[in-house]
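Alright, structures below, take your time with them.
Rule-based calculations on the coordinates, nothing more; no lab input. Source: prediction; values computed, not measured. Cβ atoms are built from the backbone, for glycine too; each structure is taken alone.
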Structure P
Amino acid sequence: MAKARKILLIRLILGLNLLFVFLLLLAYLAPYVPPTILWIFVILGIIYPALLLINILFVLFWIVLLSKNFIYSLITILIGFSTINNHFQFNNRPNESAGETVKVLSFNVKNLSNNNEKYADKTIRLAIQNYLDSQNADLICLQEFQTYPTKGVNTIKEFQAQLQKPYWAATPYLEKSPFKFVDLLLILSDFPIVHQEELRHHGKIFALIADIKYHEDTLRIYNLHLESNHFGKNEYEIFYSPEITSTEQTSTQITSLVGKLSRYSKIRNTQVNLVLENIEKSPYPILICGDFNDTPGTFTYRKLAAGRKDAFVEKGTGYGNTYNGRLPAMRIDFILSDTIFKVNSFEIGHFEKSDHFPIMSTFDLSLN
C-alpha cells in the first residue's frame, strides 16, 4: 500500500512538472503574440522568471531522487536560453575606452514625490536633483517629471541650472492639465537639440523625440513612457499584504489585475507600432530610453529591441530589476541603441526616491 501511494505521489508530481513545462514553453511564445490577438500571453511573458524558477526546482528535485524525469524541465529551460539572456546577465564587464564616451541616464522620477506620497516635497525633489547631478550624465531622459507653475516652481529651470545642461526638450503628458502641477516627459542634454517632436495616443503623450547634434553627426533620442497598467491600491495588496483575505476578495483582485493587463497591453501595442513607424522614417541613428511598463518576456520589448542593442544585455549584471514599487521585481526600464553604437557599460542605480530605479549606460557614439 505504501509503495502504491509513493508511485501515485511521484506521478502527480510529474504531472505537475509537465504542466509547468508546458507553461514555460508558452511563455517563450509570448514575445511573438500581439496582445490584440491573445492577451493571455502578456501574463505568461511577465511571469516567465517564476516559471523558470519552478522548472529549475523540478530539475533539482528529480536529481535528488536520482530520477531521469529531470530531463523534461532541463531541456525546456535550455530551449529558452535567449529568453534567459534577456532577463539575467552574469559575465559582462565594462569596456575600457580610449576615446570619447557619452553617458545616458533614464529615470522615471514618479512626479518628484516619492511615489506620490508628498506632492511638491522639496526634500525629495532636491534629493533626486542632487543624485542626477552626482551621476554626471551627458543625456538624461526623465519620465513623470513634474513642475508646479501655480506655486511658482519651475523644476525644469532648477534641474537645468544645477545639472548644467544647456539644452532641453519637454512636453506635458496632457495638453491641458486640470491639476495644479504639470506632468512632463523631459530630456536634458549637453549637446544641442536641433529638433523635437512627440507622439500621442488619445491626447496623452507617450514619446518625446529629440534630434541631438553630436559633433558632426545627428542622433535621434526617444524618451518613452508607454501606457501604465494603472494598478490601484486594492490590486497591489495581493502582492504585499500580510493579511489573509477572503477567496472572494482575492478573486476580485485577480480579475481586476488581469483585466487591466489585457486592456493596457493592447494600448502599449498601438503605441509601439507608432514608435516603430517613426523610427522607420528617421534619417538618423537612434537611442531609445524609458519606462516600457513591460518586461523582456513580452511582445512590447521584442518589437522595440529587435535589431537593436539592449544595454543591459550587452553590459548589465544580475537579474536587472528596475522596479522599486509594490509588485514583484522586474525589468521594465530600458536603454536600447542602434547596433552601430558600442555599449561600454550599464548600471542600475539603487536610489530609492521613486518607484523605479535609474538606469545608466555609456556609449561610444562615433559613427566613423
Structure Q
Amino acid sequence: MVALLRCGRVAIAALLLSGVAWAGLSSRQALASSRQAPESSRAAVEVLRIPDGARLPRAVVDTDGTLHVVYVQGGTARANLFHVTRESGASGWSEPQQVNSRDLSVSGVGPIDGAQLALGVDDRLHVVWLESEPGRFFHARSRAHGSGFEPHRDLSSGDEGTLEAGPAVAADHRGNVFVFWHAGATEDARRGVYLAVSRDGGTTFEPPRRVSPAAEGACACCGLTAMRGPGGAIRVSYRGAGDNVRRGQRLLTSTDDGRTFSDRLVHPWELGACPVSTTSLFAGPGGLTTAWETAGQVHFADVDRLDAVRSPPGEARFRRKNPVVAVDARGDTLLAWGDGPGFSFGGSLHWQVFDAAGRPVGDAGGGPGTIISGSTAAAVVQDGRFLLIY
C-alpha cells in the first residue's frame, strides 16, 4: 500500500494501460511451458528459482564464473535484501547473507524497487537500493576479505526532492563507483537524473550532481539502470518525461569517467501518464545492449546501433514489460520479459533468443505456467548457457 501511495498519481493510469487493450501489439504469446529453450535454439536457456518467497532478483557473474544474485524477501514496504552465489558447475545456491545492516530497510513492492548491483575492484560487490519510508537510498559493498557486507550507508543528501524508484550502480576495476538516481519535483517534467561518484572503490563519494538535461525530465515511477561498457563508456538508460508527455526511453553516455554526459533519445513514446516500467543493460563481447518497453512491446538494441531495434515476433494478449537482456560470446541475445496486467504484478515469464543478426532463433520459451514475482534477471555463465533467474 505504501508503494501504491508513493506512485499513486500514476498507478491508476498504469493499470489502465496494462490491460487487454495491449492485444494486437507485435509480440508472441508463448505457449511452451518447458524450463529449457527448444532444442532448435543455438543457445541453451536454464531457468533458476531463487529461494521460496523471494522476489526481484538481480544478477552478475564475476571473473571466476561465480553467479551472484541479490533478492528481496519480506513485506512490500519494509523488506530485507539477501545475497546468494552459485559457483560454476554447482547445482544449488549458497547460504543467504543479508546485505542491509539495518533490518527492514528495503522497499520491494514491484520491479522499480529492489536492488541493483555491480562488480568493482577485486570483484567486490556494490549494491544500492531504496527505502521508501522515509525516501532515501543506500549503498553497501562486500567485505574485502571474507564473506558478508560492510554496514550500509545512506547516500541521500536530503535535498533530492521526491524519490520514487530505486537507484542504479555501475563500477569498474580502477576504483570508480557510479550511483545514479532520479529525483526532484512532484512534476515529472522537472525531475532529473543525478550522480554520486566514488573514486576510491566506494569508501567515499563526491557530492551528487544532476547529469541529465533539464528539458527532458525523468519519469518518476520508472526504473533506470547503469553500466560501464567494455570500451570504458558509462551508460544510463532512463525514461524521460519532457513536458510530462514525452516519455520515450533515453540514454546518457559519459566517456570521461562520469565528468560529462551526452543524452540521446532511444525510442519515443507520447504518454500523459507514468507507465511504471523498467529497463536493462548488459555488457557483451561486442559492447553494451539495452532493453526497454514502449507502448506494451519490449525491444532491445546495441547502444552503438540504436537504429537497429529488435522485438519478439507475433502478437501479445497482454502488455509486455520489464525486459531483461543478455548476450553470449557468439553474439546471440536472450530477451526475457513479463506478460500481464498491473504495475506490480510480474506476469508470466517469456523469452526469445536472437542470433547476431537480430533474427529469432527457434520458438519463444516460457508461458503462462511460470509467474514472475515482479521481475527476473538474466546472465551468461562460462559454458555459454543463458540463465534466467526469477
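If P(r) over Cα pairs in 10 Å bins from 0, in percent is computed to be 5, 22, 31, 24, 11, 5, 2, 0, 0, which of P, Q is the source?
Traced to structure P.
Which of the displayed structures (P, Q) returns the greatest value of FRET efficiency 1/(1 + (r/R0)^6) of positions 259 and 275 (r between Cβ atoms, R0 = 25 Å, to 0.05) on calculation?
With respect to FRET efficiency 1/(1 + (r/R0)^6) of positions 259 and 275 (r between Cβ atoms, R0 = 25 Å, to 0.05), the highest-scoring structure among P, Q is P.
Can you tell which of P, Q yields 17.2 when mean count of other Cβ atoms within 10 Å over residues 123-130 is derived from it?
Of the structures listed, the value fits P.
Using helix-only ellipticity at 222 nm (-39500 (n - 2.57) for each DSSP H run of 4 or more, over all residues; to 500) as the calculated read-out, with -12500 as its value, let me know the right label among P, Q.
For helix-only ellipticity at 222 nm (-39500 (n - 2.57) for each DSSP H run of 4 or more, over all residues; to 500), the value -12500 is produced by structure P.
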